[in-house]
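Enquirer: The data blocks that follow each hold one structure.
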Structure P
Amino acid sequence: MEGILIKYNRKNGDRIVHEYKGLNGYVEAMKTKLFADSIASPQNNWEVVVIGSDSISTVERTHSRYFSGKDITSTNSNLQFA
């Protein structure tokens with residue numbers, strides 16, 4: 001199952017998305033430092049979620065609120081996903 005890690009700004013809808021493909025994609029996304037840090041110390045306007053799915057297009061349909069704003073993934077390439 002593919003894992004989709006989304007960092008979502010509740011205030012303005014901006015998002016950062018990273019896909020973990022393959023059978024263990026969901027597990028790999030759950031192991032990331034970004035996800036662990038978000039649980040340990042939540043940030044005010046930011047929410048970090050991991051969603052398991054067959055594809056990103058399914059997640060865009062089933063969790064459309066996370067895709068309402070601007071995709072800022074490319075401007076945040078320094079973000080630690082590992």
Structure Q
Amino acid sequence: MSGGKANLLKTLSDNERKVMGLIMPSNGLKRNELERKTGLAKSSLASTLSQLEKKKLITVRKETNVHFVEPSDWFKGL
């Protein structure tokens with residue numbers, strides 16, 4: 001992991017770090033998988049994903065019944 005990514009991750013909340021820690025190695029996960037693996041309530045996960053999207057760290061692809069969460073291109077480029 002680059003120094004830029006490591007420094008950026010230090011500024012995140014615990015929940016944000018937990019989500020990023022799961023999606024970075026796998027290049028993304030389904031939202032329901034994140035729910036299960038993080039143990040966060042749906043509302044907490046929704047809030048966390050919203051904050052990460054605003055910070056441009058993740059992209060959420062909304063397909064028919066599945067939301068796929070992946071690191072943003074900007075974050076991958078750090």
Structure R
Amino acid sequence: MARTPKPKRTERLQIMLAHVELQAIDDWRYDNRIPTRAAAIRELLRRGMVAEELEPPEPNAETGDYSVITDDTLTYTRIQDR
């Protein structure tokens with residue numbers, strides 16, 4: 001059976017993260033054996049977009065109000081270490 005070709009990814013997205021935010025993403029990537037950082041971020045985006053248990057974001061929040069890490073001190077502890 002022939003495979004349906006996947007659409008080419010032609011759009012680039014640049015984001016700025018704190019070191020600990022990127023560390024959290026990388027740890028999740030390695031723990032889940034995701035092959036690349038880009039694939040991990042796409043998977044996290046997909047999961048976030050289908051999540052129904054979360055409250056909607058604050059409508060008038062500023063860009064700095066959004067973070068991978070919910071702690072205001074931007075500290076990160078791996079789940080296994082908690």
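Read the figures in this text as sums done on the coordinates, not as results from a lab. Only a predicted model underlies this, so the values are computations on that prediction, with no experimental measurement involved. Cβ atoms are built from the backbone, for glycine too; each structure is taken alone.
Enquirer: Assuming -6500 is helix-only ellipticity at 222 nm (-39500 (n - 2.57) for each DSSP H run of 4 or more, over all residues; to 500) as calculated from a single structure, say which of P, Q, R it is.
Expert: P
Enquirer: Given a value of 3.1 for distance in nm of label points 7 Å out along Cα→Cβ at positions 7 and 23, calculated from one of P, Q, R, which structure does it belong to?
Expert: Label of the source structure: P.
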